[in-house]
1. Match the computed value -10500 of helix-only ellipticity at 222 nm (-39500 (n - 2.57) for each DSSP H run of 4 or more, over all residues; to 500) to one of the structures P, Q, and report its label.
2. Can you say which of P, Q returns 23 when relative contact order in percent (Cα under 8 Å, 6 or more apart) is computed?
3. When percent of Cα pairs over 23 Å apart is calculated for each of the structures P, Q, which structure yields the highest value?
4. Here distance in nm of label points 7 Å out along Cα→Cβ at positions 108 and 140 was calculated and came to 2.6; which of the structures P, Q was it taken from?
5. Ranked on distance in nm of label points 7 Å out along Cα→Cβ at positions 44 and 204, which label among P, Q comes first with the largest value?
6. On mean count of other Cβ atoms within 10 Å over residues 28-35, which of the structures labelled P, Q is highest?
7. Given structures P, Q, which gives the highest value for distance in nm of label points 7 Å out along Cα→Cβ at positions 36 and 156?
8. Can you say which of P, Q returns 3.6 when distance in nm of label points 7 Å out along Cα→Cβ at positions 20 and 124 is computed?
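We did not get these values from a lab; they are worked out from the coordinates using the rules stated. No experiment lies behind these values; they were computed from the predicted model shown. Cβ atoms are built from the backbone, for glycine too; each structure is taken alone.
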Structure P
Amino acid sequence: MQLGVKDAARLLEVPEKTIYLWIEEGKLPANRVSDQYRFNRAELLEWATTQKVRVSPDIYREVDEGLPMLWEALAAGGVHGVINVKDKTEALKAMVGLMRLPEDVDRGFLLEMLVSREAHASTGIGGGVAMPHVRNPMVLPVDRPMVSLCYLDPAVDFGAVDGQFVHAIFTVVSTSIRGHLHLLSRLAFALRSESCQALLRKRAGEAELIAELRRIEERLVKKGS
């Protein structure tokens, strides 16, 4: 969903003039369409998360028929345990190798896209967590959306905004661009929860994480209804 300046100001809880100032300073990602600025909801949330900018709860409540649930996507993608790598490129390569992708998916191309995205801007969102994904969502030939998680030991420098090394990385694969952006948004919301962060720090297993994500997401949906 493309948002205007008024929408962005409401969701980031700042005056519209602040939005224009952030754009002029090159801080806030925006697209110019017919002399008007437009924002992608998930990209706006990603930016707010990395910059520690307070946001309205409304930004998380993009609930619609057919959009995937985060906890179901994690159940499909899985938690892949601990990997030992030297840097973020090795971490991305290992993660792509572990993902539950069909045989006809070009993993090498996917890795290229993820590495290119990191070169443009880090996906380390702070708190020791990264969400590697391509800047322009790429839909892969899968039959259901998947979120995959693996832990890094030792933690790896992703160039995160808070300077913390990354100990947990999530990747998102979806069947549609809308679903991809929706999952990124829901994941960013869940990662603001201290209970979720605590589970990641202790390298919780799949069942425990899925249960927590389900609780978080069900509360979100209930508040938005």
Structure Q
Amino acid sequence: MNVHHTPPVAALELDSVGFIHRGHTLLKPTSLRLTGCQRTLIMGPNGAGKSLLMRLAHGLLTPTSGTVRWQGAPPAQAMVFQRPVLLRRSALDNLTYVLAIHKTARQRRKAQAMSALEKFGLAHLAKRPARVLSGGEQQRLALARAWLLNPQVLFLDEPTSALDPAAIKAVEDAVLEFHHSGTRIVMTTHDLHQARRLANDVLFLHNGELLEHTPVDEFFTTPSSPEAGAFIRGELVW
């Protein structure tokens, strides 16, 4: 497998990006700029618009107002969902399929795929059907698949929800592996402890509105909005 060496990541800018669906405003006009190879975690209560904001930033959805743009050449991107979409094939075949789509030479696919499985602790499960793997194993398989794409930006939507502590640690370690290789991380989570462990900066949303974009230490010690303060204290936020 190729060693990851990524050039500097272009800055991502959202300019008054909003999203309305069937007359309901799901994301109010939002402007922000993400620069450098950081780990940005998007936080907020359920229904705040976290996943929506990330899908708009990634380009999976088109905003109903405003613009999303990269300052420079659009970077290679990958996305890992809360419930990975896996083929009805073995773990190994899920990876070789991606390599085939990306025109990797046939004779190199298996070796690259096995290398990715080994990196994410899945080599012993190479021949097992992907859809019978545990939740944590499926997430690591999705991360191994993303690794093969050598992304400059990795988007992750609640990748550890409903996982046990050991699986959470394995996924978090994999995320850090991406970051150490030069990949920018943009990730949604509702887990305050996870944000403390992983984040460089935090985007906090409430009712479809971006209330804070601050360094992680500042977010947890001196939040600027009452809603963020209540969220950090574990109180219900309406």
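1. Q
2. Computing relative contact order in percent (Cα under 8 Å, 6 or more apart) on every structure in P, Q gives 23 only for P.
3. Q
4. Only structure Q yields this read-out.
5. The structure with the largest value is P.
6. Q
7. P
8. P
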